[in-house]
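Peer 1: Alright, structures below, take your time with them.
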Structure 1
Amino acid sequence: MSHTRALSSHVSLRLPSDLIEAFDKLAAALDRPRSWVMVRALRSYLEEEGAEIFDDVERLVELDREGTAPFEDSLRRVRQIIDKAKAERAHSK
């Protein structure tokens, strides 16, 4: 058994047909298995949006411990969220 298989687990889930078709097209274009494409998509999500969520949860835990956050930190975070939303809106046009 390969080292990668030893570190992986089997997961089953239902997905909309259009998602499966998109993964299949990517897999065919890349000459890779569908599961390889799906794992990359999940890793990308965790590295981007998932990381933001983890960071936000961590900050909330800190706030619970400390009770307050410096205004500058809060303002910087709000500006990041606004800038990200603006960039996504501009990208989708």
Structure 2
Amino acid sequence: MEALVQVSRLVSELNAADAKAANAAIGAGFAYGLAAIGPGVGIGFVVGKAIEAMARQPESAGMVRTTMFLGIAFTEALALIGFVVFILLGL
């Protein structure tokens, strides 16, 4: 919370163009932070369920592992999309 107060104090001392750029960068960082939460939770859920499935039926571990890695890849793509949006908003 202290950091936000200091950042807002610094932004208020800038001219209009610099303040707009600073606010855009802060907003983009906040947006990427929010975009990273979903994939993090999703990957944790996918891996947890895959481990549970492998523990219940060890003979299907190979197929479950392959499917788990596909799920992780698709979920991680969401984080990469969030990063691209972060870059676009920051510029």
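All of the numbers you see were taken from the coordinates with simple rules; none came from a lab. Keep in mind the model is a prediction, meaning the values are calculated, not measured. Cβ atoms are built from the backbone, for glycine too; each structure is taken alone.
Peer 1: Compute distance in nm of label points 7 Å out along Cα→Cβ at positions 27 and 59 for each of 1, 2 and report the one that scores greatest. Let's see the in-between values first.
Peer 2: Numbers: 1: 3.8; 2: 5.8.
With respect to distance in nm of label points 7 Å out along Cα→Cβ at positions 27 and 59, the highest-scoring structure among 1, 2 is 2.
Peer 1: Suppose distance in nm of label points 7 Å out along Cα→Cβ at positions 19 and 51 works out to 5.0; of 1, 2, which structure was it derived from? Provide the component values of the computation, followed by the final result.
Peer 2: Numbers: 1: 2.2; 2: 5.0.
Of the options listed, only 2 reproduces it.
Peer 1: State the single structure among 1, 2 that was used to calculate helix-only ellipticity at 222 nm (-39500 (n - 2.57) for each DSSP H run of 4 or more, over all residues; to 500), giving -32000.
Peer 2: Numbers: 1: -23500; 2: -32000.
Checking each candidate, the match is 2.
Peer 1: If you rank structures 1, 2 by Rg/Rh (Cα atoms, Kirkwood Rh), which sits at the top with the largest value?
Peer 2: Working: 1: 1.12; 2: 1.27.
That would be structure 2.
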